[in-house]
1. Comparing structures I, II by distance in nm of label points 7 Å out along Cα→Cβ at positions 238 and 406, which one has the largest value?
2. If you rank structures I, II by distance in nm of label points 7 Å out along Cα→Cβ at positions 214 and 294, which sits at the top with the largest value?
3. Can you tell which of I, II yields 0.95 when FRET efficiency 1/(1 + (r/R0)^6) of positions 110 and 374 (r between Cβ atoms, R0 = 41 Å, to 0.05) is derived from it?
4. Of the structures labelled I, II, which one yields 71, 61, 51 when Cα extents along the principal axes in Å is computed from its coordinates?
5. Between structures I, II, where is FRET efficiency 1/(1 + (r/R0)^6) of positions 166 and 262 (r between Cβ atoms, R0 = 30 Å, to 0.05) highest?
6. Computing mean count of other Cβ atoms within 10 Å over residues 222-229 gives 24.9 for which of I, II?
7. Given a value of -12500 for helix-only ellipticity at 222 nm (-39500 (n - 2.57) for each DSSP H run of 4 or more, over all residues; to 500), calculated from one of I, II, which structure does it belong to?
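All of the numbers you see were taken from the coordinates with simple rules; none came from a lab. Quick caveat: nothing in here was measured; it's all calculated off a predicted structure. Cβ atoms are built from the backbone, for glycine too; each structure is taken alone.
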Structure I
Amino acid sequence: MPHRGNAPDNATLIGFTNLRHARTTRPLVIEKGRGIFLIDENGREYIEGTSSFYSAALGFSDPELVEAAIRQMRQLPAYASGLYRTVPAALALGEKLAAMAPMAKARVAFASTGSEANDFLIKFLRFRNGHRGEPRRVKVIARALSYHGATVATAPLGGFPGTARAFNLPMDDVITVSQPDFPNDARAGEDEAGFTARLLAEIEQAIERAGPETVGAMILDPVSFSAGCVVPPAGYLTGLRAILDRYGILLFDDEVITGFCRTGSMFAAQTFGMRPDCMTLAKALSAAYFPISAIVMDGDFYDALERGSDEEGIFSHAATYGGHPVAAAVALRMIEIIEERDLLGHVRRVGPRLQKLISSLSGHPMVFNTRGIGLGGAVQLHSLAEAVGARGRAMQEAMMAEGLLLRVVKDTINFAPPLIITEAEVDELFARFTRALAAVERGEAVT
């Protein structure tokens, strides 16, 4: 690594950091993985309790996924799908996902990342509506603090506070509404039903202000981990669908994090009885062993694309790595593993243990709220006066000292371990967490 004087001078930009600090300090460098455990360059072991950006569903050493990649590498390591050409793995994966999807007559397009999938879906929406005689229907509703990607089109959709301003992103076609975070945002004396009714009314009012004829879709993550594992209140998704149907607005289900067993169903749409028009998938689709994402469209949405393609003579969209043979082969093997190992059943058996341990902290003096679903959850700490995020940062350091990597959102700590985690490993994860919490509590007592 280059050095300027005695300080590092890293050439690699590392995201979600202060760039100057990241350039001039040695990052945590992970060299090896074993199950849910990671080992850094100094031989130190960590539990990765949020699956490395919620993606490593099978942990970090599954030999069958590795072998699937090797087999495809040897047979055909690269080829782009387009111009009436593709590869067997891409065709097979499309058929498999279409059969699994909770929508009628599904069709599938491939991309490389969740950001790309959501970006492409918005592009498809514009194509669809333009060829349906509704070219003004380009606006997309998104919820504050939800995260749908890093591109110019997706980063404005909810996202982190200040992101749109900092990157000077176009916001004209984005409608932002509230996150349905009942524990944090309910008004005094407001029950869950009243809170839900107020947020649904807010969405309808936002549609009316924008002009219903300009709104094409609403995108949402059924459980918003970026907002601190926000689980929707009862009636929210059902009421939302009714509003969108009334205005002819589509529902896009971002399952990049929640797809493939995380919530205790194959897809979170099934967990909550939600009926999406389109769905995006990534992360656990290949357990992050190879970059791949998918846009799953119901038959009506796809048919409109096909009619538009007939009018144009061509559908002018493709991506070099969309349907990459190695990525598709790994994703196919991942889906087979889910079935062969009954991974969904495993999540349903182990998930209650994680939920019990998380909820056991409900009465802790530092804890404001606990919540979770399936094999995911969060512990939200009371924020210090005029120092929101300070406890979260202290917990980050204390957890690192205990050999535990969890995602911190201000003062909320998210849990989303690899789906292969055992009950004994859940216990060990939580033991490390509670030791870190005790260390922070002792540190505050001293100061």
Structure II
Amino acid sequence: MTSFLTGWGRTAPTPARLARPGSAEQVAELLRRAPERGVAARGLGRSYGDAAQNAGGLVVDCTGLTSWSLDETTGLVTAAAGVSLHDLMAALVPRGWFVPVTPGTRHVTVGGAVAADVHGKNHHVDSSFGAHLRSLTLVTADGESRTLTPGDELFWATVGGMGLTGIITEAVFRCVPIETSRIRVDVERTRDLDHTLETMTATDDRYRYTVAWIDLLARGGRMGRSVLTRGDHAAREDLPRGADPLAFSPRSLLAAPRWAPDGLLNPVTVRAFNEAWYLKSRPGSLVQGLAPFFHPLDFVDGWNRVYGPRGFVQYQFVVPFGQEATLRRIVSRLSAEGVVSFLTVLKRFGPGTPGMLSFPLPGWTLALDIPAGQRGLAGLLRAFDERVAEAGGRVYLAKDSRMSAETMAAMYPRLAEWRKVRDGADPGGVFRTDLARRLRL
């Protein structure tokens, strides 16, 4: 069946033949009959750009691989690649376990979490998803199934390797024991960007989970003002008497309209939202559920449609500690240009994994959603790319939809090492994606 596929940003649809295997053996059979345009793996389609697209080729939808098990003594989960973090959490939390890392949505697969080496609000403490893996199973281009561990080069070429070394069919990782399905949260407002950076530097290590929402449209002395949200898993004594400590049944409460006009998110509407959100977020402490703390956007089904038919660009970069001036210049330029970003978040990264193409490194990461088609956006982001690369930083491949091959090579110093390992596992270049073609991987 041929389908037009896009990333979550909905910016560049391309056609591909779609297959949905129900077992690792069926995956292997598809690879043995790989078409000339190659094969790409796909999960729930939450990569924002073209990482899970393969124009004119075969796309293997891995969501049919759904078996999983939990060792309740050790907390080790063995999960097929198509299992979503949503389904895992729904089963694990009532048993007193939580996934080691979750990005801003539950609707990603285990295979996608490995391929993108996803990170969350706890990176400064717990690193990214790959740090918690004990092993993974990879079906390579020859149709053979390989079990890899952290001692294997191919393991670290696959973690963060964007699905270009093979198709992940299973992963084993350790979960986190919890007493409740709630988070004990501290909220603080900051005056400007410098105050935000100072406060996060001074206080982040007190919390397992931290994030700052930034008002990009604030100018002058308020530029970079933020709402800091920090938290830890709540204990039973933090809950009201009689509350079910491990109750967890997250679901979407609203659905975005099937169609929204271009321009719905504009400086006027976003400035009004930012002002209301900043004032609403009163400093103090509260106990909050896992879903509203980690995944607020998941309450709106299909929220990406709000950006209109042209979609949106997600831009996320990281710069090392000591390069705060680069971060300030980028935020200042965004503010001065009046760039509309409905959701802009800042986090501090700790040490990354040995993943050769893994995104995180110790430093500051800023992520923003920008409606596609904003005047001058392409040139603005190219200029940011140059600043980020000069600062020793990089752009996140799982979010990218427009970076050049030259820029990517400048940002990822282990690219040649990754290519050598990838070529050993896939000498015929079976695994291809639109992202890989664009970046000449």
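1. Largest calculated value belongs to II.
2. I
3. I
4. I
5. Largest value of FRET efficiency 1/(1 + (r/R0)^6) of positions 166 and 262 (r between Cβ atoms, R0 = 30 Å, to 0.05): I.
6. Clearly, the read-out refers to I.
7. I
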